[in-house]
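J.: Okay, got some structures for you below.
Nothing in this text is a laboratory measurement; each read-out follows from the coordinates by a stated rule. Here the structure is a predicted model, which means the values were calculated and not measured. Cβ atoms are built from the backbone, for glycine too; each structure is taken alone.
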Structure I
Amino acid sequence: MRLGIVTTSYPRYAGDPAGNFVAGHAAALRELGHEVEVVAAGDPRRAAAGGPPAYRIDSRLFYRGGAPDAFERHPVRAAAAAAVFTARLTVGIAARAARWDAIIAHWLVPSALAALPAAAPLLAIAHGGDVFTLRRLGLLGAVLAALQRRGARLAFVSEPLRRIAQDAAPALASWLAGAQIQPMGIDVARFAALRRAPIDPPTVLVVARLVPIKGVDVAIAAMRHASPAAHLVIAGDGPERARLAALPGGHAVLGEVTTERRDELLATASVVVIPSRVLPRGRTEGAPLVALEALAAGVPVVASAVGGLCEVPGVRLVGPDDPRALAVAIDEILAHPPAPEALRGGVTHLDWREVAGRLLRE
């Protein structure tokens, strides 16, 4: 098949972590014998920076902090930028869709919305930020109805996201009940091949965009209650970076790291922490891939019991915004680390080649 993948976040250079899972999806589809063309946000002038090939639509809205946080901070400015980008994306899709047998849109908006006029069958994948942003704007039901009229297939990365959609569009209950629940894939073999070598003193690792929903400040606060021997390392970038770096504690904020550097950090970490929270308007996580990547590498994970994180097997869950509970869980894992083989077993079914095949067949 000739497939078009429409996305916002997508690697801009070799080793770019942004949208790396979409690149994994495209690579898996090619391994399965399909021709794949990607249309993504980015700077067309830097399209040859060594990253995977894609047709770029000019926009910076979807990188660093990301579009959902841009809507939280500057709603009018973000809405104007999103409208311009969506119009350009619609034109870009229209110019290519005649040669596609099917379209896969990562994120309901703007990707799936921009693909509505195209004739090819459409699979729309909801990741979380898109669902919560649409709900906040009062547009979730309308967008879902448009996708249903279009005859699109729908996939959610977690069951909680589907329940939010059902609440927003009760008239579409039967259609939404048939939607696929499918976490995104990972390169299981790559992570399983990492040679675990936890360093001393133990490293507590956070890999995340530095935005409020990720709760990185909770991890920093937790370290004041955790074992004094443990050291917190934060890998990521975003609008919260300066504030987080200035908080008291012995943590290191590395900024955005390449996928290769992320692998090195996973190999040496004693535990990965995902301290996500629920924001005041109800927005929370979809299904952060770092949880799956860490488990596949045999690294224990402690995460907040929010959103799709509650569905990941092998994760130690604690209440959100509770530094003391997070510290207790970290200390218990440092004292009695689970066997890496037990952690890996819960994610072997999420290899990208299997996930890509399931998304096409369902």
Structure II
Amino acid sequence: MEEGKKILMGMNTAELKEAVKALGMPAFTGSQIAKWLYDKHVTTIDEMTNLSQKNRAILAEHYCIGAMSPIDCQRSKDGTIKYLFPVRCSQVCCDDIATDGTKFVETVFIPDEDRATLCVSSQVGCKMNCLFCQTGKQGFEGNLTAADILNQIYALPERGQLTNIVFMGQGEPMDNLDAVLKATRLLTDKDGYGWSPKRITVSSVGVKNKLKRFLDESDCHVAISMHSPLHDQRLSLMPAEKAMPIADTVALLKQYDFTHQRRCSFEYICFSGLNDSLSHGQEIVRLLQGLECRVNLIRFHQIPDVDLPGADERRMEQLRDYLTSHGVFTTIRASRGQDIFAACGLLSTARQKERQE
């Protein structure tokens, strides 16, 4: 139990330098700590052996690492692993996850031959309330801190295997933009994880003003949840369409250059007979004309109390072929982890509170 202590994880080098200077240590100690955190992944301050014993004791009096291991995992028959992570939604460290009211998020590890992708969460629940998404049914319970987001990577047992990270778990990343930007900067900073931005994709339904800020301040890939090119139909599926129509989102994206390493993609869940016709394909082609992008078609997985038709494989293939033949590169995304409710749209920790009570 380390109540009242501040958390080191999630702090960048400049913040670490200021923190140690306030404790009477030389500024370069902050750089040393950053290396221990983001390169060595230590779990205790005592492991920072190039800090003097005195400085380690002073640091430990005021700070903790903040890493929290997953408390549960489920393994799919296809190799996908879903982890349950405790999160604080605050900056106070507390290890007693069983009784202190700590909330939870689900994180999905997806191995695939020479790739290993981690689907991370950015919020507990979500405000967007998309009709087809289980997370939206949970409602919104809190924003994750940058430390909460990074901990899903920091404390992941398979961390060393990761090749890619997608912000496609619970929550709308643009609705928690400050924390998401801080986390992605630490992932790509040379004093952090040192990853290339092209290994990271951040998704969004399209949040007015926030998406523009993300595009201006980050070099990571962007993935937009489309699901219908038609305003009224998309609005019936996604309330966010009212504030930022997909046409406005695409118009914004066309102001940016995706012809080099940065990639723009669109996520499109297919509902049989609803949004998977060739007329929808025509509208998608018209909407995306002039934008360098790709479309990922996704199978709809049924969720309780939602009367939407599942995907039809033949119609998905026809839509894929139509879009590709008309200049919009399109793939059908493989469905992973459905048997453990880890597939797209199935993540939720709404019942976790009940299990803890």
Structure III
Amino acid sequence: MGSHLWLLAEEPNPVRPLAQALFQEGFAGVSFFFMLSGFILVHTYGPRLRDGSISRARYLALRVARIAPLHWVLAVPLGVAALVRGAAWGPVLANWALVQSWVPSSAWYFSLVGPSWSLSDEAFFYTAFAGLVLLSRRALGWLGVAMIAADVAMVAGLMLGGRGAVAVGDAQTLTYWLIYILPVTRLTEFVIGMWIRGLSGLWARLWRPTVLEVGVVVLLAGAMVGCRLGGVPDAVRFQLAYMPFMALVLRVYAAGQGAVSRWLARRRWLVLLGDASFALYLIHLPVIQFVSQRWENMDDQPPVLLVALGLVVGCVGLSVVVYRLVEVPLLRIVRREVERIFAR
């Protein structure tokens, strides 16, 4: 969310240096999101898919039921409004079907609800998982190594060819799509997450777990600031640079042995915000865009920092409301229908 509060980085305010050095690297959170997704799916569905206690069709239906309903609640009215204004059918239909990330055009992958491009990637991951889950831990590890090598080769080729920039002015380049949006490229992080969950010693006692929990977060933040201020090329930063640090965070916190993990797990309000984070992910950018545009047109503009704080509090509060009043009832209904269909 900090990375999308571009007013903090562009307009004079007390936290502008922090926003430019750290918040604008917030796109790296997608790597963690994709790794966590692979980790959780192995934990939740891995054993049942391997022993056949859940069919692949039922598993896929349940995964679609998890992400699609709330997406459609937002995307369908926005799509209808766009079509009424004369928008092309292609991007709208692709967004509704969650296949927009396969098209190398920001008019397609950022259509309607911008952050939903990652749900398009997730839909691909869910499908691939049905086959990947059958691989051994060793085979999955070698697959991850091969995919990292392919990503490195692609980035190196782009940079040697003078195509390392992810944007020209305000327009995203083909490089941006190849390294940041394309589902096949981002499958690397998903596979890494699957491999981490498969580690045999995942919950073995860690050395000084609290020190590790604090250390990996400091290391990640330091890497983000260092890469940003050090001029590391966009083509490297937008995926490869932060993958090892995100993997470390996932590995250390999955064990849940340190004081930080225990403190987090005991805070029910944080668990609620975690539950509502999917709603926050989908709603925050349209809200930020709406408020920012109106702030820019004001004659007597409120302080940027005050606007940003209001957006954070407002979006988080709205996400909790959407989670409880929209997402949970929708999930209950859709999952019940899925189970009813497969029971027949």
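J.: Using the calculated result 3.3 for distance in nm of label points 7 Å out along Cα→Cβ at positions 189 and 213, pick out the matching structure from I, II, III. It would help to have the intermediate numbers written out before the result.
T.: Values: I: 3.3; II: 1.8; III: 2.3.
For distance in nm of label points 7 Å out along Cα→Cβ at positions 189 and 213, the value 3.3 is produced by structure I.
J.: Of structures I, II, III, which gives -11000 when helix-only ellipticity at 222 nm (-39500 (n - 2.57) for each DSSP H run of 4 or more, over all residues; to 500) is computed from the coordinates? Walk me through the numbers before you get to the answer.
T.: Details: I: -11000; II: -8500; III: -22500.
Only structure I yields this read-out.
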